[in-house]
1. Work out mean projected area of the Cα convex hull in nm² for each of structures P, Q, then name the structure with the largest result.
2. Matching task: -2500 is the computed value of helix-only ellipticity at 222 nm (-39500 (n - 2.57) for each DSSP H run of 4 or more, over all residues; to 500). Pick the structure from P, Q.
3. Could you tell me which structure in P, Q was used to calculate semi-axes √(5λ) of the Cα gyration tensor in Å, for residues 110-197 alone as 24, 16, 13?
4. Where is FRET efficiency 1/(1 + (r/R0)^6) of positions 118 and 158 (r between Cβ atoms, R0 = 30 Å, to 0.05) largest, in which of P, Q?
5. Given that mean count of other Cβ atoms within 10 Å over residues 70-77, derived from a single structure, equals 18.4, which label among P, Q identifies that structure?
6. Once FRET efficiency 1/(1 + (r/R0)^6) of positions 22 and 126 (r between Cβ atoms, R0 = 30 Å, to 0.05) is calculated for all of P, Q, which comes out largest?
7. Relative contact order in percent (Cα under 8 Å, 6 or more apart) computed as 31: which structure among P, Q?
8. Work out the source of -0.70, -0.80, -0.90, -1.06 here, i.e. which of P, Q gives that when log10 I(q)/I(0) by the Debye sum over Cα atoms at q = 0.20, 0.23, 0.26, 0.32 Å⁻¹, for residues 142-181 alone is computed.
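Quick note: the coordinates plus some simple rules give every number you see, no bench work behind them. These numbers come from a predicted model, not from an experiment. Cβ atoms are built from the backbone, for glycine too; each structure is taken alone.
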Structure P
Amino acid sequence: MRGTICLLAAAAFATAAQATDLSVSVRTGNGRGVPNAVVTLYPGAAGDAPRFDWPYRMAQQNLQFDPFVLIVPVGAVVAFPNRDSVRHQVYSFSPAHPFELRLYGKDETRTVRFERAGVVALGCNIHDGMVAFIKVVDTPFAAKSDASGVAALRGAPGGGAILHVWQPYLKSPNNEIVRSIVLPRDGAVRETLLVDLRTPPDRRADY
């Protein structure tokens, strides 16, 4: 019995150890890091249902959306709190999930459930300079690049996988680059992607 327990423990340890930490650096041709790029990984084997530890929240604050890009899993309920002293009317015409939240004011919150993977571009019917994006994903391996352009994916299984990099102003079909990669069974790996960006529109609030 003790031998069986030891074997099971060893197998569990080996399974836990056979995971790769993937760091993806998204950069322009001149070496500048690209923030707000969503990196998703699709391994050959199906993984757990996606769940992330950051808030599923898209606030309206200082006449802007916060955050500019939000990653949520399929089925997530996203809160839209209004922290401004003016009213907002949030909407999206995106095929992944068109919706509209009628005018609501300070300290009020509305919610939307997102049932389909894809990109949801957000706007406000009252304030044209308010723009943001929700990336709804169907993989547990997803992360957003930081100010230096780096996104970190933890605990990915080794073997062949498909890497997606999306950014709202990426010069590529559907604002996305797709690449096949092979990950080792354990350890840490760094990938670098060089990208071209379109000039983003001015998001300053002139109201």
Structure Q
Amino acid sequence: MDPIGRLMGLRYKSHPWHGIDIGREAPVLLTAFIEMVPTDTVKYEIDKVTGYLKIDRPQKYSNVVPALYGFVPQTFSAARVAEYCMEKSGRKDIKGDGDPIDICVLTEKEISHGNIIVRARPIGGFRMIDKDESDDKIIAILNNDTVYGHITDVSELPGLVVDRLKHYFLTYKDLPGMESNVIITHTFGKEEAHEIIRRSMEDYHHKFDSLERALSSV
């Protein structure tokens, strides 16, 4: 990092979405920002303007996220991600949800809080559609994890682990008296996860190209 970059890093906190580098080896190995851990009973998410964690809502029911949960920095779900979702799902009315790509990171370690960054290896995910928006969920392994570290594709995970993740995402938005519009059309493997991340990186650069130019001129 150049001297100005080091000085900025000492004085200011990087915005988790825009200021954290996804990593040179992405999408094979990448940096993920973790918002929530399995012990959280409140749903936290990044405030897009300030970059700080905010309380989105208390969980209505007893289900908790069964993995570290957050997003992939410098990704964006827009036209390229939506196009891939339509290609794979057969739907014609899908658009990107306008958020960074969500990621679940599996580890045998007990992590006590979110607001951290981890190195993770994507191994697959769920093709989730919320109304008419693509809301893909990437499944990844904490890099060098003792228990999960040998797994290279979602097909190698125990079925119970996949079912728990799927159940969480199909129910975490449920509200009494309201019908859910969330569906999961597919569970996909490593190659499709990598393609979604690549497309989301392209969508990000298309959306925030002016921001990138401004930062590079500092």
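1. On the way: P: 13.9; Q: 12.6.
Comparing P, Q, the top value of mean projected area of the Cα convex hull in nm² belongs to P.
2. Values: P: -2500; Q: -8500.
Corresponding structure: P.
3. Numbers: P: 28, 16, 12; Q: 24, 16, 13.
Answer for the origin of the read-out: Q.
4. On the way: P: 0.60; Q: 0.90.
Largest one: structure Q.
5. Values: P: 18.4; Q: 25.6.
The structure behind it is P.
6. Numbers: P: 0.15; Q: 0.90.
Evaluating FRET efficiency 1/(1 + (r/R0)^6) of positions 22 and 126 (r between Cβ atoms, R0 = 30 Å, to 0.05) on every structure, the highest lands on Q.
7. Numbers: P: 31; Q: 22.
Answer by label: P.
8. Details: P: -0.73, -0.91, -1.04, -1.16; Q: -0.70, -0.80, -0.90, -1.06.
Going label by label, the one that fits is Q.
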